Structure P
Amino acid sequence: MKKTDRRVAKSQTAIKTALIELMSEKDFDSITIQDIADQADVNRGTIYHHYLDKFDLLDKIMEEHMNTISSFCDGVTIDYKKFILHSLMYFQENHLFFSTMLASEGARYFRCRFLAFNIKEFEKSMDPSINSPDKEIQVHFIANAYVGIVEWWVTNEMPLTANQVSAKVGKLLDNIVNKSLE
């Protein structure tokens, strides 16, 4: 495996941070590559060396966050309560990104990707013996509810701790997951 040059990693981190900071201040459509370069203190060419455009940059940032959240469950049977707690703690650590994404004009695109991601993750934790229509209803209900809770929590400056939200959501999910649809 090839090791990433520290200067390259530092530039990419600065570029990603710059975009998120700019998005917290103004609309994504009005942000230019030059704005990002100025904020990151890099040359425009450095941005184009790593990313096709600002859309590619944003997409890569989202993908990295989704991959990190997904890694909380790699290689083990998914415990949705642990997944929720770990993901909430991650949202807390990366508050600027998530609050910006859920409150900005790009929120619809991010929310759709985030929802699709959560549908896939919650589906892994469901009892395989549940028949398909019931399972789909449960998974979509849980994923939509969870995304709504995360959106509320992040955009309201996290009025409860990750542990408190996780415990409350866990109790709600227990009622849904442990009872079959009739």
Structure Q
Amino acid sequence: MELGQMVWFDIGIGYPIPGEIVHSSGKSMQIRSSVDGKIHKIRDSSGVKVRHDAVEDGIDDMIQLRDLHEGSLLMNLKQRYEKSQIYTYTGSILVAVNPYKMFDIYGIEMVKQYEGQLIGHLPPHLFAIGSGAYARMSKNNENQVVVISGESGAGKTESTKLIMQYLAAVNKSANNTVTEQ
């Protein structure tokens, strides 16, 4: 491995963290953590792995990550969160990181943007999940379930309200029970 190379390395916290090699001699290395900027001395470089997904803004769909482990997933979510991108896909699953504040990304313009769109055609968003469920429900006449889970304070109630507002906004039927409910 070369100086300046982006790597994953273990500091004993249970998952690898990202860093950059700043010094290398035999099997020992010094690696600057991308998380806190500290330099860590690694005596045995056998656990150090090349980092393939060194994308500054993160990746919309974590299925596309080449480095697939807890550290890379957490780093991707962190990078996106820091850019106020609170939604990230993992295939057809939407991962939301609660910002504990409202963003202006839920208005009627956003409803129109996501209406009728398939997951993956637009950036990750709660309305994309609603759009997929509504399309399958209305076109295929299939019942749909949207599972929203998380810990206390994760934003489950708010997400439920938002997806119900989306469904009410796109429902064009004369008997709009979603809106009534």
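Annotations
- Which of P, Q yields 1.7 [distance in nm of label points 7 Å out along Cα→Cβ at positions 121 and 145, calculated]: P
- helix-only ellipticity at 222 nm (-39500 (n - 2.57) for each DSSP H run of 4 or more, over all residues; to 500) from the coordinates reads -24500; which among P, Q: P
- Structure (P, Q) behind the derived value 12 of relative contact order in percent (Cα under 8 Å, 6 or more apart): Q
- Ranked by mean count of other Cβ atoms within 10 Å over residues 25-32, structures P, Q are topped by Q, which has the highest value.
- Which entry (P, Q) yields the derived value 0.90 for FRET efficiency 1/(1 + (r/R0)^6) of positions 89 and 137 (r between Cβ atoms, R0 = 30 Å, to 0.05): Q
- Structures P, Q, by Rg/Rh (Cα atoms, Kirkwood Rh): label with the highest value: Q
Where a number appears in this text, it was derived from the coordinates with a stated rule and is not lab data. Being a predicted model, the structure only gives us computed values, none of them experimental. Cβ atoms are built from the backbone, for glycine too; each structure is taken alone.
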